[in-house]
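The data blocks that follow each hold one structure.
Read the figures in this text as sums done on the coordinates, not as results from a lab. Here the structure is a predicted model, which is why all the values come from computation and not from measurement. Cβ atoms are built from the backbone, for glycine too; each structure is taken alone.
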Structure P
Amino acid sequence: MTTESEPYPARLEIDYPEKLDRVTTLLRLIWAIPILVILALLTATGSETVVEAGKEVERTGGGITAGLALTTMLMIVFRMRYPRWWFDFALELNRFSTRVGAYLALLTDKYPSTVEEQSVHLDIDYPDVEGDLNRWLPLVKWLLAIPHYIVLVVLFVFAVGAVIVAWFAILFTGRYPRALFDYVVGVGRWALRVQAYATLLVTDRYPPFSLA
């Protein structure tokens, strides 16, 4: 049993930087290209061209994120299993992608590491499948999470605006306005909780509508 006062099974904290580099902020999109290529190679949708009845047909895969969600759902529904190595891979992939996202959002000057935690602290609790998870709930979690998806679209639009304002603020002052920083991190935290519930399937606890 869990209570609302207990920490959610997915948590995100990012250290607030007292000072940010103006040059790397100015050229952030250029500096980020190499690490974005690596992330794209890890998560990009695959495709292949085959010939059927004399015609070329392109078949496109769903990408590693969709594949992880689907296979995790099948393992829980049919076997009530969530292998630890499978969970660890999903966790580390999310940690890496979040470090890249934090760098793009100007939340840190530290170039994203493929190994070290750096200033981005993301934790997801490993689930007790038989004790904590409902076998059939993964089939409908994507549907139950629709209200969150709608809210997150709006929040992300404002987050993009916040990052643009912060970009100018950093260029002039070398600092990320704290209110904007907390908002952008909060949106990432909200999105992580929804992901933990709807696609990573590590908890049956419905995500709160909160940036905190």
Structure Q
Amino acid sequence: MTVEGVTSARMAGEERRLQILSVAVSLFSERGFRGTTTKEIAQAAGVSEAMVFRHFATKEELYAAILDHKACASGKFEPAEMAADAIKRKDDRAVFESLALGALNHHEKDPEFQRLLLHSALEKHELAQMFFDEFVRRVYEFLGSYIRERQREGALIEIDPAIVVRSFIGMVMHHSLNNNLWDPKRRLLNISNESAAKHFTNILLNGITAKTTNS
């Protein structure tokens, strides 16, 4: 086989692998992991079940590939990179606002991934733990480290950074889940992602209590 032939075969193999991944993600997000078989994945992808196992020797390998694929499919969401400039400037508002907007935009483009993660969590599937270890834990460590630094500098009040991160992520993800899964018509709250990111950041940094002056 010529070099061109080898390259073509390799590209065809990669395309087939991505096709199987895409089909698997769609089926898992709709039916859950327990409700989807490799046979159904193969049928939906138009290949044999043996072909599925040729590309993914084990289920764990398939799940790991799915997580990696979905993390990159809609544009990789890397919080540390997204907020890098704001962190250098020590612009707290820009740090949280950029992260909120990035997360909201990311999930709006790919609500399928949210359904996939919900299924994995409800079914106590290993994909949930993989996502937690590879992404959630890193976000807590990265953002918590920034918060601790700003606390030492006196810019933020003393409170467990994990509580601050949980509060922030809670606002953002609840809003995202409402828009993508529970209230797609946005009957309860219809605002842009930019506006949501701005308001959530305001609440986090300033609270909602009116400031009073002593006369």
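When distance in nm of label points 7 Å out along Cα→Cβ at positions 84 and 132 is computed across structures P, Q, the figure 1.5 traces back to P. Given that Kirkwood radius over Cα pairs in Å, for residues 44-91 alone, derived from a single structure, equals 12.8, which label among P, Q identifies that structure? Matching structure: P.
To test your reading of the models, identify which of P, Q gives -22500 for helix-only ellipticity at 222 nm (-39500 (n - 2.57) for each DSSP H run of 4 or more, over all residues; to 500) when calculated. It traces back to Q.
Taking Kirkwood radius over Cα pairs in Å as the criterion, the largest value within structures P, Q is that of Q. Ranked by relative contact order in percent (Cα under 8 Å, 6 or more apart), structures P, Q are led by P, which has the greatest value. Largest in distance in nm of label points 7 Å out along Cα→Cβ at positions 28 and 172 among the labelled structures P, Q is structure Q.
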